[in-house]
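Right after this note come the structures.
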Structure 1
Amino acid sequence: MSTTLTNKNVIFVAGLGGIGLDTSKELVKRDLKNLVILDRIDNPAAIAELKAINPKVTVSFYPYDVTVPIAETTKLLKTIFAKLKTVDILINGAGILDDHEIERTIAVNYTGLVNTTTAIMDFWDKRKGGPGGIICNIGSVTGFNAIYQVPVYSGTKAAVVNFTSSLAKLAPITGVTAYTVNPGITRTTLVHKFNSWLDVEPQVAEKLLAHPTQPTLACAENFVKAIELNQNGAIWKLDLGTLEPIQSRRKRERMFDLTGKHVCYVADCGGIALETSKILMTKNIAKLAILQSVENPQAIAQLQSIKPSTQIFFWTYDVTMAREEMKQYFDEVMVQMDYIDVLINGATLCDENNIAATINTNLTGMMNTDPLYYSQNGVAVIAVCCGPTRVFVDRELKAFLEYGQSFADRLRRAPCQPTSVCGQNIVSAIERSENGQIWIADKGGLELVKLHWYWHMADQFVHYMQSNDEEDQD
């Protein structure tokens, strides 16, 4: 939710540093009501400059060391709140870069930030009758892309990102929202001379500054833009004069691009297969091989009309045939396809009165087909479990035993999803999946099943298998 800074009261911890001072200049241009700067060293000239930029903004200064106990921070905040009545935004900006000073780096960069945040919760937490508030924590791009020569500094910034993300998730309880702004390499005194951890790289500052940098003003302008955007939980990257949101790794998805791919679809003549094939055609695949039990020229023509440039091949195929026969079919498929990027096993039979045919179609046929199109490792496998569709329930369903027939009959009247939506979600699962994932495509939605593994292959056995693979290659 974006916010205007006009008439807001802002506390800025370390608002007179390199990035801090330029950010303070940008803030007063936004017609704040009050800008309260807490910093370790007073700088009357800088305060006077800020007041001159916009005389309508009341700029005040309090000396503050973030490493003091929480009780002292709370006492200072009580003074500020008594004077201003309300505070809208807290900016935590204190930071040092010196991996020789391990305890102090942690104390300033992380512990001080946590303590200042904890202290202001006494005044903001809605569980205590507070009005809520906004916390902007200054992190660093090293918080999600470490400079390994300064692991202490990078570690503290990663902690800031995680702490802030937790605050954001607690907002419904506390009423306090939070986000991080994470500058890239910025030309400040902080980066001109600093020490690497255990002196692993004596020239770390010189090598860092050999990379492209940004001026403090460009960083400050984007800093204030991020404050105005006011997105709870956001992780902002401020680098090379740009402002970019960063997704956490757990949310980030690698998409499998179907463009130009060769797809082989083994299926019955059901509606899901046709609808899925339609979606595949919209993905600009290069070739589509369809192996089905019954030929359907009208369906092939319909698919071809969606993407005339895609080559479509059809074979009448029975998944219950012997594996040796399957091999002959796939030899022909490979002549036309050259190779297969994606194999979809979609053949399905629901006939509980014919147990052998059901197992042979749904299970044995799939297992026999899988090994035929590859001979090496490196194949990712996923499963998509479809809920009932109208095409499925409209057919005559026979229960396994007589007393289950009433359930089968009720299933025909149950709410179900359109086959077109199911087809879209099958293709979406293919694009989004990683090896071993199981998806449920039901009620028009697509949900990833979270598996709980109770057994893991022992490391010794993994190493044994890998060594045997290497010996086999030799």
Structure 2
Amino acid sequence: MAGIHCNSLAEEVVAEKGIDLSRVKPGIIVGDVLNIHVSEDEDKKVLMKIDLHILPLMGVCYMLQFMDKVTLGYSTNLGLIKDLGLHGSQYSWANSIFFFGYLGMEFAFSYLAVRFPLGKYLATTVVIWGVILACHAATQNFTGLIIARFFLGVMEAAVAPGFSLITGMFYKRSEQPSRMAFWFAGNGAANILSGLVAYGIGNISSPVATWRVLFLILGCVTAAYGVVLLVFLPDSVSKARFLTIEEKDIVLHRTLENKTGFMDDGHFKIPQMLEAFRDPQAWLLFAYQVAVNIPTGGISSFTSIIIDGFGFSMLDSLLLQMPFGVVQLMALAIGACATRYFNNIRVTLMIAMVTVSFIGIILVNFLPSSNSYGRLVGIWMTAAFSANIPMSLSLITSNVGSMTKRSTVSSMLFIAYCTGNIIGPQFFYSSEAPKYPTGLRATLSGLALGVFFLISLLGYYLWENTRRNHTYGFQTEAPEAENIADDFSNLTDMQIKSFRYAI
């Protein structure tokens, strides 16, 4: 078991910050976190225990979320547009309206995530969104469809930012990108499995329209999984039932070097929220997310129809979307491995991923119509930049200090995500189906802008780290006592002089 020793220097430094070591969080005595000594074997054992418990829970949930979100696209191959009498831009709006609901909940999430038990809150939203997804099967017209899509967006809004906050609680800065990539890999798995599921359902004989069966099955599965999360997903380190008291101390002690806030007390701090609104990194990440999610909103909604236009059958096009998920998984694996073995490579990797997708859209745009397979490969390549989502989230958990500011910036990121996804489908005019030249040009523009904003973000991080080194002195590895004091202070990244941005 981990030994306890007196860390007098740490206690002195923390005492200077005015922190009471007798202060108790639920299941945690702060003084024990300060004074614990962790061996390398104990550290690895606890890390493995966290990985085995949390990552599969989040990965499966994220897979279900993505499957549920893109089910509308698969349902076009199963007759939804004809059965509901959709025409003109109605299908585009059925996709966009989801993100209006998502958008409306983001700042509410930044408040609710601080005020309520995070795990229970997330699990409850999963149960409700599963019920709403199943209700899609009962829609009879455009009005019913957009109402269901709107409230589905409301309920799904909490999951990705919530999972990023949980990752930041349990893992060190250096561990966060690979762990986020793991649960985000549910996206790639969803692209593979949902194609198979939709293809299988499309070939069954049923008195009920097959697209309605698809919504019913996925909705019921999601709601049932929400109950699983309600039981097993922890609200915080201190409430993680799968950890012993000593293991909780180890987890909290090992993440002190993050300097992103141990002593958050459940209060939403307005000054920290306002700081988020004037932080350049927040707005550069916001601009990047708007730009690259214009392509996301269009491609994810219209991939089935675009592939149909290459000359493949409607059912075959469901299967031909599966390599899209394979490319996602490959990009995520590359990103996870690179960030694990190389420091300060995240933003550079993100630029590379967007560039691969940009090349893919060039192939779709400029290869002759007769080259169906070349253009199909181009569509698959566009999946590469989706691997940037967990890296974007890891930049927030690594580079934004304090719970209030971090949840605010996370909400800003997902507001940008929604904005791009709302805009994207509107460039795909029904009169231009199935080639959608305007939509593909908008996709090219969005990816090019994404590269520009990432280069700007990289420049800002380098400039700010250099400025801090010149002003406060160069930082190598900060003493443990200083890490403890900074983390317990609940200050933001802009307030901690020893903070340096991970790039």
One of 1, 2 was used to compute helix-only ellipticity at 222 nm (-39500 (n - 2.57) for each DSSP H run of 4 or more, over all residues; to 500), and the answer was -24000. Which one was it?
2
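If distance in nm of label points 7 Å out along Cα→Cβ at positions 41 and 201 comes out at 5.1 when worked out from the coordinates, which of 1, 2 was used? Walk me through the numbers on the way to the answer.
On the way: 1: 2.6; 2: 5.1.
This value belongs to structure 2.
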Please compute relative contact order in percent (Cα under 8 Å, 6 or more apart) for structures 1, 2 and give me the label with the greatest value.
2
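Thinking of 1, 2, which structure, once FRET efficiency 1/(1 + (r/R0)^6) of positions 137 and 425 (r between Cβ atoms, R0 = 25 Å, to 0.05) is computed, gives back 0.65? Before the final figure, lay out each step's value.
On the way: 1: 0.10; 2: 0.65.
Comparing all candidates, it corresponds to 2.
If we compute percent of Cα pairs over 29 Å apart for structures 1, 2, which one ends up with the highest value? Write out the running numbers ahead of the final one.
Values: 1: 63; 2: 50.
Comparing 1, 2 by percent of Cα pairs over 29 Å apart, the maximum is at 1.
Read the figures in this text as sums done on the coordinates, not as results from a lab. These numbers come from a predicted model, not from an experiment. Cβ atoms are built from the backbone, for glycine too; each structure is taken alone.
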